[in-house]
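Given below, in the form of structure tokens, are the structures.
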Structure P
Amino acid sequence: MRLPSVAILVDTSRSYGRDIVRGIRRYVAEHGPWSLYLEPRDLRSSFPEWLKNWHGDGILSRTVDETMIRQLKATKLPVIELRTTVLKHPFPFVGMDNSVIGARVAAHFRTLGFQHFACVQDASENFFLERRDTFIQAVNEAGFDCPVFQSKRSNWEQHQRELADWLRDLLKPAGVFAVNDQMGFWVLDAARRAGIAVPEELAVVGAENDNMLCETASPPLSSVRLRGQAVGYDAARLLDEWMTKKRLPKPGERHLHPPGDIVTRQSSDIVAVEDPRIATALRFIRQNATASIDVARVARECALSRSVLERRMKALIDRSPGEEITRLRFAAVDKLLLQTDLTLDAIAAKCGFTHPQYMAEAFRKRTGMTPGTFRRKRAV
């Protein structure tokens, strides 16, 4: 029996591309075997010359430019696009929903109590601009301004000096969104040059959760996790259906996956409110939400009456103490469902819920699915 031959033209220089390949590999392990062509590539790698005369069955591609699109079309093979929806092409697209990323980072900063915001953009890709625009929109809708930095300097040292000056002028404490981890890495370097304390004066969050960049940064960079494995798996499934003629995708159809959670590292591990007692309350809740605490205990911890605590916290972060405790408990539930094989009873106990049945029902009301369904759909 002849094996299907599939070429994977995906950049392997960054975590997201490598995760896409892992997702493809997982699909092939479950539904293959396939004969796979894979080579090390970066974001600008061109179309391999030998593919022009290749008699394979399908291609999974993160396409660079119009020239590569023409070359892919010339093969007359099924092609799934994994990189861009901006270039004009007839291929089905599977990728991240970048419109969600900026709003998610804005919400993250708001939960930490920030009232000053800024964005460092990268105009090299349209999906970076989409992340920028949705961040700015979310910040503006909350009633705040959002200055944006973009340097046109080609010299890195000049770029960093300009960025350091810009960071000095920001109102602080500020939450800064860098539209990718490379920009986030540079923001942290510029903040260090400028003598700005991170995260006390400047909290920084990037996007893509590239482990090498995030862990090498000083301090380590918080970042939005992209679900590359889910994208790779779904793209391989779609290509398989096309190659076997089980389903012919429509030209240009889009399959968008939501991003994962924000992986919090030292660069944004801070509670930023100017009210010192509410800062104490928020810090206590973050440290103890999954323990058996209630609003009365939080009020005692910050030396406020319950009514004053409720009023001040609602004004600052638009959530009551009880809502904040519940939000953090369910965030812990999400994490344990996706990252462990623990039973619901064990998860409930670890996340501060006395009754697993209550946790499961409340989870269903919040997400529209049972914990088991959530685990199966989102674990990839």
Structure Q
Amino acid sequence: MNFGENFESKINRSDYKILVVDDVVSNVLLLKILLTNEKFQVLTANNGTSCIETAKSQHPDLILLDVMMPDISGFDTAVILKKEAATADIPIIFLTALNSPADLVHGFQVGANDFLTKPFNKEELVMRVMHQISLVAAKRIIVQQNEELRRTINNRDKMYSVIAHDLRSPMASIRMVLNLVVQTVSPEAIGPEMFYLIDKANKETEETHDLLDNLLKWTKSQTGRLKVAYQDFEVMDVVTGVYGIFTMIAETKKIALTMEEKDTGLKVRADKDMLNTVVRNFLSNAIKFTPENSSIEIIVTRKDDFAKISIRDHGVGIAPERIEGLFHKGETTYGTNNEEGSGLGLQLCKDFAVKNGGDVEVESTLGEGSTFSVIVPLLKEE
């Protein structure tokens, strides 16, 4: 038994309605008897107008439609059915004594899925009907599975959001306390080993807090709860703010962080918080993957009608085959000091850039370093 036969055998025929349309009463009765014996639900109509009304009200899964009818021909009836949203997807098998190539072509042009030439035998009728019903059944399964997948994804995203939200606040408190300890307590006071452990816990707490922050923003973005709040501002407002935060972090790895504004006064209309998140993620990654005693440059330029913020490092670089998937799938990566990255931040960067009418770019040479850039539209002057 092949796949098609196996699938058809699992179809509960009583779940499917077939509308039989013919102006000859005896033909309608014959088809009704044959299809009822095959366990299908059968609806009937004796003209095109009645067919259209029944199709709209009863939503059959298949229509067997006679071509030669007095009020509206089967071809014209099909045209009307295909124009109506409620009936456009219902498959149609034309019942006809017309079998010339021109008639067949015209039938398919107006929406036929198949033809059944009069006079027909029972075996051919059942075969052609089951073929169309199998396609309808397969579509139902796909629609059902897509809906189940959509619900699963929504539930997952809601769970991520709750987890990230509930953990972020206590993690922020822990981070603040550890930061204070590291800044106020010397290694001599508590011993170098204890200081090392506290400092390590501090860095890992900061990374976890950033991950939770990214996760919360990402889930809000995926579920449509994070809207773009457009503002007019200078790009350097974001760059200088991020630069100030990360200068001290870079210094812990003896990395020289510099900032260069090649094109001055660039103003954009974008979501300031989203752009800030993108630049922070790019810069955080650059520090993770840059060895000690190296440098990172933040460069602001104009690119056509866009402002471009680039983060250029001289770190480990990225293999060419990995660049394409960087912004599409999360994968765990490790920096030069074993700093862990989830890959979620880059997906978020891509999403935020696109939401603001821009994009992200990456250039990299393995062993030499990488440049990650975000571009956003410049503010159009009135």
Structure R
Amino acid sequence: MALHFSKEELAARRAKSVQLMQQRGLDGLLMFRQESMYYLTGYDTFGYVFFQCLYLGADGRVMLLTRAPDLRQAQHTSDIQDIRIWVDGPEANPAVDLREILKSFGVGGKKLGVEWEAYGLTARNGMRLQAAFDGFATLVDASDLVSRQRLVKSPAELVYVRKAAELADLALDEAHRLAAPGVSEGDILAAMQSVIIRGGGDDPANEFIIGSGDDALLCRYKTGRRTLENQDQLTLEFAGVYRHYHSCLMRTIPIGKPPAKQIEMHKVAVEALEACKAALKPGRPIGEVFDAHARVLDKAGYQAHRMNATGYSLGAVFAPNWMDWPMFYHGNPELAAPGQVYFIHMIIFDSAAGLAMTSGQTVLVTDGAAEVLSKRSTKLVVR
């Protein structure tokens, strides 16, 4: 069995989930988020692209409904004992299968929480679920129940987070080593990914973001590779990943002599990053982190060149993206707490000037100042 946490820790997490369910008057929870399944049982798969549900009852009962290819996957990576299989076919309706299983559990007429906000639950399957459970049980949105529980990391989780941060640092080292005129983005990307995998890490939940020239002003991945020129810029947003736990970094590397404006942009980005870290305090709304970011950038004249959010929570996440809940934006009332892990990024894109500058770090909320998990400086590196 390939468990990455003790059975005792997994059982304690489920017991906490049951307690939270009882506080909301829920008799059971239907989970479709792969993050929740991994967190509560260790179950590790990408089979959530099909209909797959983990049931947790108020009595602590656990049942997984999935497809045949994930039977052994669940047996090998999780502590789930009750695994049911729905069979592919032209008339297959796993939502009905789920209802019949829960009927045998005596759940009829009960109140069930559902993770409606889940990449693993398509709109079509969601409609199937509602139709199958109509008149059988009451379904209420509980998308945030396990997500909130996952926010504060345990000591065992933080071991994996710190390892991910070490791998991210090594990837940044590779980027700094290779970035130079005449070098392909593909060579840089391959080296960054290779050092993580060779270090025991995992594929990230979304692609590494790499772009040079005009593409340095993009903050999403796109296909196509470019070769760096004598005067250029390279933007990188990437993650070290270990046991699915992510630790992100973001940098823009000028190639050749950078314009004075780009040097100023870096100075402002780092100043804003420091202000954000100072604002991330236990018991304070995380929206204040965004406000610190906006205050510094707007004062420097970059309001039109910044984003409307400045980072997000990180944890053990699965494709299609590594952005976890919650996010730093104005007015977000969620309170920071020790043990939470966040990626804070400064992004300044001046389209008129064709210049990019970014700087980002992953931090751990503590009882005092936020702890930066990366050991690498935010000093401007020019190649």
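Readers should treat all values here as calculations from the given coordinates under stated rules, not as data from a laboratory. Since the model is a prediction, treat every value here as computed from it, not as a measurement. Cβ atoms are built from the backbone, for glycine too; each structure is taken alone.
Thinking of P, Q, R, which structure, once Cα extents along the principal axes in Å, for residues 122-193 alone is computed, gives back 95, 23, 10? This figure was derived from Q. When distance in nm of label points 7 Å out along Cα→Cβ at positions 114 and 362 is calculated, the result is 3.4; to which of the structures P, Q, R does this value belong? Computed on structure R. When mean projected area of the Cα convex hull in nm², for residues 154-289 alone is computed across structures P, Q, R, the figure 10.2 traces back to Q. Thinking of P, Q, R, which structure, once mean projected area of the Cα convex hull in nm² is computed, gives back 19.7? Derived from R, not from the others.
helix-only ellipticity at 222 nm (-39500 (n - 2.57) for each DSSP H run of 4 or more, over all residues; to 500) computed as -11000: which structure among P, Q, R? Working shown, then result.
Working: P: -15000; Q: -17500; R: -11000.
It must be structure R, since only it matches.
Highest-scoring entry among P, Q, R, by distance in nm of label points 7 Å out along Cα→Cβ at positions 90 and 202, is Q.
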